[in-house]
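Values in this text are rule-based calculations from the coordinates and carry no lab data. This one's a predicted model, so the numbers in the text were calculated from it and none came from an experiment. Cβ atoms are built from the backbone, for glycine too; each structure is taken alone.
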Structure P
Amino acid sequence: MFALVRTSNPGAADVEDLPAPERPLHERLAGLVDGLSARLVGEGGLSGMGAVVGATEPGRIARLRELMPRSVFLIPGVGAQGGRPELLGPAFKPGRAAALVTASRSIASDPDPAATAEQLRAAVWEVS
């Protein structure tokens, strides 16, 4: 299960960065996700309660990982939206299984989608 915490769309800051009340809403949401994640932790230490954390604001990833150490991150926004795999390292702090990177539009619209997907996979493994 994934909860929206800090999305990759350009208007995310309009809502997700608002104070709630003493910290940004996305950090408040991260706290809620972490609170729910404990009862869904598997043998590998990661929880079945995950979070959508956009790649377009990579500076927020390390802080969100601190707030949600057990959650798998679903990371949209790589490729067409401008997110770069080399900036996603903090998402993988608990290990390679700790994040799922999506790049649908940039792969599907490429003349050689298989090669583009392989390049993305290699770039993500390099930082994880």
Structure Q
Amino acid sequence: MRQVEKEHKAFSKKSTEINRAEARKKLVNRLNELSEQYGFSYNKVFVRNQKTRWGSCSSKNNISLNMKLVRLPNEMIDYVILHELVHTRIKNHTNAFWAELNKFVRDAKEMSKKINEYKVFLM
């Protein structure tokens, strides 16, 4: 916990405020690009300031994205967006989900582990 707090303090000193409108524009544009490219559809999109999740997909195919995603490398942004888009088809994390996600993301389970390295950005 001390290490996480230390990382957060170091990050906080370096970071600037996220412009919600700019974050929304970037994330929604990328969501639309990826959904069109891979043939996904979703209902609504929300860009929120969350402390525990990078994204989520509701049973009605509403996608929520954390505005803090804009602090991550583009590869990780795409991973989160594609993860949520696959949830529009498969609502759980079964082997079928991971197999489907692997069609769009190379080594999806490894990317899932890698995103944990960025958890300090959620604070």
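Taking relative contact order in percent (Cα under 8 Å, 6 or more apart) as the criterion, the top-ranked structure out of P, Q is Q, with the highest value.
Source structure of the calculated read-out (Cα extents along the principal axes in Å, for residues 18-81 alone, 34, 33, 14) within P, Q: P.
Looking at mean count of other Cβ atoms within 10 Å over residues 26-33, point out which structure of P, Q has the largest value. Once mean count of other Cβ atoms within 10 Å over residues 26-33 is tallied for P, Q, the winner is P.
In this comparison of P, Q, the computed figure -16000 for helix-only ellipticity at 222 nm (-39500 (n - 2.57) for each DSSP H run of 4 or more, over all residues; to 500) is attributed to Q.
Work out FRET efficiency 1/(1 + (r/R0)^6) of positions 2 and 66 (r between Cβ atoms, R0 = 30 Å, to 0.05) for each of structures P, Q, then name the structure with the largest result.
Going through P, Q one by one, FRET efficiency 1/(1 + (r/R0)^6) of positions 2 and 66 (r between Cβ atoms, R0 = 30 Å, to 0.05) peaks for structure P.
When distance in nm of label points 7 Å out along Cα→Cβ at positions 90 and 114 is computed across structures P, Q, the figure 2.0 traces back to Q.
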